[in-house]
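Visitor: What follows is a group of structures, each given as structure tokens.
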Structure I
Amino acid sequence: MDVILPHVPERPSKPRSSGITMVMDKGLSSRQAEDLVDASGHLIDFVKLGFGTSYVSKNVKEKIKIYKDAGIRCYLGGTFFEAFVVRNQFDQFLKLIDTLGLDTMEVSDGSIKMDHHIKCKYITEMAKHGIVLSEVGSKAEGILIAPNKWKNMMQKELDAGAWKVIAEARESGTVGIYRPSGKAHIQLINKILNKIPSEKIIWEAPIKSQQAYWIKLLGANVNLGNIAPEEVIPLETLRLGLRGDTFFAFLPKEIAHNWIPLPSDSPNKASDSKKK
């Protein structure tokens with residue numbers, strides 16, 4: 001839309017290293033991928049073919065080309081990487097990456113128990129072949145990782161060659177950096193941010209309230225992942241303060257203080273008492 005609003009956060013253009021939006025493709029068809037790109041490809045940086053969906057999906061190569069042609073980096077879910085590793089088929093995984101023409105890979109250990117130094121070796125090896133995103137945190141609700149251990153693992157994985165580290169939340173948004181209720185694990189997050197620069201982290205945030213939390217905490221250009229395809233444009237409005245949850249987040253105080261939120265069934269107008 002050819003309209004300019006003042007006090008809207010500036011977003012870096014693609015390709016970018018901050019303000020990243022990573023989308024979870026859990027088995028879209030080629031036609032749906034085309035529709036996704038048509039509607040919101042300009043807002044998407046990465047598409048993850050979630051968990052092992054690429055093993056059973058049709059036209060995976062075709063979908064990857066659709067994303068790549070739109071300037072979107074595509075990669076296979078970390079669970080699929082683990083499926084190869086647990087079967088001692090890491091070399092076959094690298095061959096698959098090459099066959100699919102992918103330059104981005106995810107390393108995770110959320111489903112299997114892996115010594116951390118071994119995980120870092122995988123990161124270093126895969127970084128020779130392209131961009132590595134490494135995921136930290138278990139997918140199981142009952143497994144808790146101490147905050148100090150979590151931040152130390154993130155740092156070691158960055159040192160091993162990861163371009164960004166992903167803070168695990170799963171597609172449900174109820175594990176890892178979140179409580180089972182979906183609310184942020186604030187103590188853990190504060191510990192992480194005390195050691196790791198926020199721009200080096202992609203925070204998985206599949207739920208709107210979680211997305212709003214990160215935007216209010218770290219700004220419009222926080223890196224967010226596990227976004228549903230239909231939520232890309234709504235997320236961008238959150239980033240820009242064009243949705244109720246973040247409406248006042250980026251307005252100057254002198255403007256925000258002269259307006260009050262109104263009930264949803266009321267016309268949007270300034271409060272007469274505040275305009276004096």
Structure II
Amino acid sequence: MDFPLILVLLTLLGAVIWIFDLLLLAPKRKAVIAGIKQQMPGWNEQGSDDCQRFQTVVQQQAKEPLAVEYAHSFLPVLLVVLVLRSFLLEPFQIPSSSMVPTLKVGDFILVNKFTYGIRLPVVRTKVLDVSEPQRGDVMVFFPPNDQRYFIKRVVGLPGDKIRYQNKQLFINGEAVPRELLAELPVRRKEYRLYEEQLGDALHTIKVNLRNRNVGPGFVGDINNFEVEVKPGHYFMMGDNRDNSSDSRVWGLVPEENIVGKAFAVWMHWPKFWSIPSFSTAGTIE
């Protein structure tokens with residue numbers, strides 16, 4: 001379901017109905033009401049027979065059509081939602097474990113649509129530049145040839161040379177600093193947690209000691225991967241490095257596919273029948 005498109009269409013429909021009523025229907029209702037007032041001179045005298053009958057007659061002869069009532073009621077709400085969601089903030093639910101441990105399945109996050117520039121809804125054309133993605137940002141975007149929202153971390157900027165070898169990330173020939181936090185589970189070690197410094201972002205990544213390949217249909221070794229980021233593109237990776245379908249699988253993300261910067265978790269609700277939790281609410285590193 002293309003919610004932005006539906007929202008835009010509903011807003012346009014409400015605006016068309018509102019304008020049609022303003023220009024054509026409302027003047028006719030006003031004329032009818034003016035005639036009723038002439039027939040009932042005491043329409044505004046409290047307690048008079050004319051005053052008691054006035055509203056009933058108006059409802060019978062000059063009532064707003066149902067579509068106009070709905071337009072008057074919902075158009076302001078639709079406009080507010082459209083502006084907020086298209087240009088300022090958009091809610092997003094984490095659907096997979098590709099960003100564990102930073103983001104968990106069922107996390108509800110907020111995405112800043114203004115950080116990387118103002119874009120028109122649906123067509124996504126940028127109309128105002130604000131800033132560019134920075135290395136380490138957690139970003140929502142559309143992958144190449146896919147209309148689904150994805151969320152990953154910005155690893156490579158335009159012109160960067162990215163190499164991922166033996167589960168170590170290199171940028172422009174230098175290893176990205178990281179510190180081992182733990183090997184878990186304690187008795188039967190299956191994965192490692194590292195604290196990684198990527199740009200200004202100090203975050204935790206997860207590396208599986210067994211998995212080597214990732215993504216449906218991916219052929220190759222993700223632990224020996226090298227690419228140079230093209231101008232106007234970005235290289236994205238999940239913090240759950242061995243369980244993430246990212247730029248190693250579907251390639252670089254063009255600038256026009258950017259949606260916004262994820263900056264906060266406000267709720268965790270993994271299943272519909274579970275109880276929502278706000279204990280993990282906070283900013284995203």
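Values quoted throughout were computed directly from the atomic coordinates according to the rules given, and no laboratory measurement underlies them. Remember, it's a predicted structure, so these values are computed and weren't measured experimentally. Cβ atoms are built from the backbone, for glycine too; each structure is taken alone.
Visitor: Which of the displayed structures (I, II) returns the greatest value of distance in nm of label points 7 Å out along Cα→Cβ at positions 180 and 228 on calculation? Numbers along the way, then the final one.
Guide: Values: I: 2.3; II: 3.5.
Of structures I, II, the maximum of distance in nm of label points 7 Å out along Cα→Cβ at positions 180 and 228 occurs in II.
Visitor: Assuming 16.5 is mean projected area of the Cα convex hull in nm² as calculated from a single structure, say which of I, II it is.
Guide: I
Visitor: Also, I was wondering about something else. helix-only ellipticity at 222 nm (-39500 (n - 2.57) for each DSSP H run of 4 or more, over all residues; to 500) was computed and gave -11000; which structure, I, II, did it come from?
Guide: I
Visitor: Which of I, II yields 4.4 for distance in nm of label points 7 Å out along Cα→Cβ at positions 4 and 132, as computed?
Guide: Derived from the structure labelled I.
Visitor: Quick check: 1.00 is what I get for FRET efficiency 1/(1 + (r/R0)^6) of positions 100 and 188 (r between Cβ atoms, R0 = 41 Å, to 0.05), calculated from one of I, II. Which structure matches?
Guide: Only one of I, II returns 1.00 for FRET efficiency 1/(1 + (r/R0)^6) of positions 100 and 188 (r between Cβ atoms, R0 = 41 Å, to 0.05), namely II.
Visitor: Compute distance in nm of label points 7 Å out along Cα→Cβ at positions 28 and 164 for each of I, II and report the one that scores greatest.
Guide: II
Visitor: Taking distance in nm of label points 7 Å out along Cα→Cβ at positions 44 and 236 from the coordinates of each of I, II, which one would give 6.1?
Guide: Here the read-out was taken from II.
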